[in-house]
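Enquirer: What follows is a set of structures to go through.
No value in this document is a laboratory result; all are computed from the given coordinates. Since we're looking at a predicted model, the values are computed, not measured. Cβ atoms are built from the backbone, for glycine too; each structure is taken alone.
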Structure I
Amino acid sequence: MFYKTILVEDEELSRLGLKKKLEQFDEIDIIDMAENGIEAVEKINKLKPDLIFLDIQMPGMNGFEVLQNLSYMPVVIFTTAFDEYALKAFETNSIDYLLKPIEEDRLQKAMEKLKKFTEKEKCDYDSKITSLLNELTNKQDKLSRIHIKIGDEVLFVNTNDIFFFKADNKYTSICTFDDEYIINDTLASLEEKLPENFIRIHRGFIINMNHLNKLKKWFGGKYLAVMKDKKKTEIPVSRNSKDKLFPE
């Protein structure tokens with residue numbers, strides 16, 4: 001059996017690397033690729049592939065949101081650097097996944113599992129995906145740590161150790177006491193997932209209130225938030241956010 005396949009991955013090197021790995025499998029026919037969630041929804045609904053390899057962590061619309069917006073449900077193999085809640089849910093619902101960086105032997109096992117996919121399992125697949133999404137929606141807690149891809153390695157940073165997030169074009173900088181890392185996510189997306197001690201005080205900044213040192217007056221009645229990091233970074237507080245720092 002041939003599987004018409006779409007690859008959904010926001011990082012070009014990872015996308016092309018997976019494509020190259022899959023070319024060794026005769027049963028895989030890659031008909032298209034998508035580099036973000038919105039593009040993925042459009043292509044999957046239009047082309048109706050048999051199989052998709054779906055990245056979870058994507059800016060704007062993540063992999064789970066992609067599934068929620070599909071009018072057609074193919075077989076899904078998730079790809080992720082790390083997501084402890086998702087991995088547990090995948091195993092509970094017998095959904096396959098690949099951890100990044102994707103290793104040849106693990107990909108081979110996924111292909112073998114795909115070949116053994118029975119007609120009955122295909123009929124049950126929609127309900128499994130629905131169960132998966134419900135479980136993740138209902139049980140996923142706020143972020144306790146963030147993974148950062150650095151080459152072939154993944155660094156884990158506890159949110160408690162993060163002093164602030166800074167918008168950096170389409171990326172976001174994570175700032176700890178004396179280090180800075182870039183992640184492929186937006187402030188808007190992070191704002192929804194971070195614990196309550198993280199507050200967006202400016203359109204370009206989210207700060208950890210536990211690492212706020214002081215506020216000092218600036219010009220025009222505005223304030224600067226002075227953080228406790230090594231540089232004692234000063235972050236402007238927008239007028240709309242001032243009430244968050246000065247509760248009545």
Structure II
Amino acid sequence: MSLTLAKAASLLLEHHLLNEIITPQGWTLNADGITDAHASFTHITYDTRSVRKGTLLVCKGRFKPEFLDGLDDKGLAAYVSQTDYSAYTDAPGLIVTDARKALSLLSAEFYGRPQDGLTLIGITGTKGKTTTAYLTQAALNAYSGGRCALFSSVDNCLDGHTYQESELTTPESLDAFRMMREAVDNGMRYLVMEVSSQAYKVERVYGLTFDVGAFLNISPDHISAIEHPTFEDYLRCKR
């Protein structure tokens with residue numbers, strides 16, 4: 001698990017997400033000249049409360065500049081954002097076109113691309129995702145000797161048999177890759193995931209390639225100003 005500022009910049013450039021790198025000395029697209037550009041980040045987060053020495057912070061959603069107050073003293077190493085916050089921190093800023101896509105790509109890299117060690121089964125649809133996910137995990141556990149992990153709207157399972165209550169149908173990308181890493185370290189070979197339309201819309205599965213995908217059904221649910229404005233938008237996210 002080794003992610004550096006230089007590697008992060010290169011990855012974001014490769015995916016056409018990086019606009020510039022902001023430092024107290026100015027802006028650049030070449031990270032090599034930045035102090036500690038090749039030092040590994042010790043932590044990655046989107047929660048400013050968990051910042052510690054060596055942290056890469058991804059500023060997403062309704063982020064406010066005052067959230068950066070005091071983070072330099074806590075050891076903030078760099079931040080990723082669609083907005084330049086150089087007036088609020090001396091840490092280098094990776095300014096991107098889409099912070100959520102960047103979060104997914106950088107989290108996968110930080111955790112050593114654990115998805116490459118798993119056969120990924122994604123299940124979507126308006127109705128029946130959870131039931132299908134549990135049945136699929138049970139079948140794969142029987143086949144593999146208990147080596148199938150699960151992300152569902154009810155529980156997450158990272159060792160084939162221990163279930164913990166989940167917070168989201170599909171975890172935030174950083175949390176998903178962290179849990180995938182744990183699942184791989186636990187010897188899991190398969191992962192069954194419920195993939196909600198909202199997760200797709202807000203890039204929680206950006207960069208993931210599923211080995212198997214199941215589209216169960218679709219009906220005109222979740223159409224609202226805060227979810228999907230039209231049925232066409234809902235269908236696009238399900239496809």
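Enquirer: Looking at structures I, II, which one was semi-axes √(5λ) of the Cα gyration tensor in Å, for residues 44-147 alone calculated from, given that it came out as 37, 16, 12? Let's see the in-between values first.
Expert: Numbers: I: 21, 17, 14; II: 37, 16, 12.
Label of the originating structure: II.
Enquirer: One of I, II was used to compute distance in nm of label points 7 Å out along Cα→Cβ at positions 52 and 172, and the result was 2.3. Which label is that?
Expert: On the way: I: 2.3; II: 1.8.
Source structure: I.
Enquirer: Work out the source of 1.00 here, i.e. which of I, II gives that when FRET efficiency 1/(1 + (r/R0)^6) of positions 124 and 196 (r between Cβ atoms, R0 = 35 Å, to 0.05) is computed. It would help to have the intermediate numbers written out before the result.
Expert: Values: I: 0.35; II: 1.00.
It must be structure II, since only it matches.
Enquirer: One of I, II was used to calculate relative contact order in percent (Cα under 8 Å, 6 or more apart), giving 11; which? Don't skip to the end; give the middle numbers.
Expert: Values: I: 11; II: 18.
Source structure for this number: I.
Enquirer: When Cα Rg over 2.2 N^0.38 Å is computed for each of I, II, which one produces 1.08? Present the calculation step by step, with values, prior to reporting the outcome.
Expert: Values: I: 1.17; II: 1.08.
It was calculated from structure II.
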